[in-house]
Each structure stands twice: as C-alpha cells, then as structure tokens.
1. For structures P, Q, calculate mean count of other Cβ atoms within 10 Å over residues 36-43 and state which one comes out highest.
2. Given a value of -22500 for helix-only ellipticity at 222 nm (-39500 (n - 2.57) for each DSSP H run of 4 or more, over all residues; to 500), calculated from one of P, Q, which structure does it belong to?
3. So relative contact order in percent (Cα under 8 Å, 6 or more apart), computed for just one structure, reads 52; which one of P, Q is that?
4. Rg/Rh (Cα atoms, Kirkwood Rh) was computed and gave 1.14; which structure, P, Q, did it come from?
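What follows is calculated from the coordinates using simple rules that are stated; it is not laboratory data. All values reported here derive from a predicted model rather than from experimental measurement. Cβ atoms are built from the backbone, for glycine too; each structure is taken alone.
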Structure P
Amino acid sequence: MFEANESSRDRLNRAIVGVIVLIVACFMLTGWIKIVASAIGIICIFTAITGFCALYKVFKISTKKEE
C-alpha cells in the first residue's frame with residue numbers, strides 16, 4: 001500500500017524511542033501529557049513496524065537506500 005521510506009537504522013531508532021517514551025508515559029507521567037506521550041510512542045512504534053513515515057512522504061525525504 002505505502003512504499004517504505006525508512007532505513008533499517010531509522011526503524012530501529014524509532015522502535016527504541018517509541019518503547020522508551022511509552023514506558024515513561026506509563027510510569028512517570030500523568031494527565032494530558034501522558035496521553036500525548038503515549039500517542040507519540042505508539043506512532044513511533046507503528047512507523048518502525050511499517051517502515052513508512054507520512055511526514056517523510058510529505059517532505060519527499062527517504063532514508064532508505066535505493067536498491
């Protein structure tokens with residue numbers, strides 16, 4: 001459906017950041033900031049799994065090496 005535009009390094013970094021942000025959100029934050037941090041963590045993990053970033057598409061960025 002969507003063409004991947006993230007390199008494997010980019011995907012790994014997003015997955016790590018997403019997990020860390022979710023852990024911090026669950027155990028250290030409260031209120032609306034917890035909701036925002038959770039959403040950011042989920043988005044990071046989702047983009048890491050799919051390899052597609054919508055903002056990269058909008059700005060015509062690709063970290064994936066051409067084959």
Structure Q
Amino acid sequence: MCDYCEVLTINGTTCHETGCPDAWRDYTRECKECGSTFTPEFSAQRHCDNYCYAVFNGLTPEEN
C-alpha cells in the first residue's frame with residue numbers, strides 16, 4: 001500500500017490508516033476546468049492536465 005502507514009483491512013477492503021499522508025492516491029478527482037475525472041499524480045493536483053491548468057488560471061495554453 002504505502003511506506004507511511006500500517007495497512008488496515010476493514011470488511012475485506014485494504015485501506016490506509018487514519019492520517020496517512022498518501023491516502024489521496026486512492027481517490028479520483030474532478031478537473032476544476034473541464035470536469036473530467038482523473039487520478040492525481042500529486043496531492044495538490046486539481047486539473048487533469050497542463051492545458052486545463054493554463055486555461056483555468058488565465059494563461060496561454062500550449063497545444064501539442
């Protein structure tokens with residue numbers, strides 16, 4: 001599971017202990033710009049990609 005907590009099993013489901021700093025990895029989020037669901041790569045990530053981040057923050061997005 002992770003190196004920061006002891007793995008718990010609740011009703012047969014493996015989960016992080018309360019307060020684990022890596023528990024965010026188990027959840028998906030909704031992009032603040034386009035609304036799509038994504039799995040974050042870091043804990044503070046709120047946008048699915050760099051394009052949505054740029055548009056949301058009023059920057060000029062670079063299209064690839």
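1. P
2. Traced to structure P.
3. Corresponding structure: P.
4. Q
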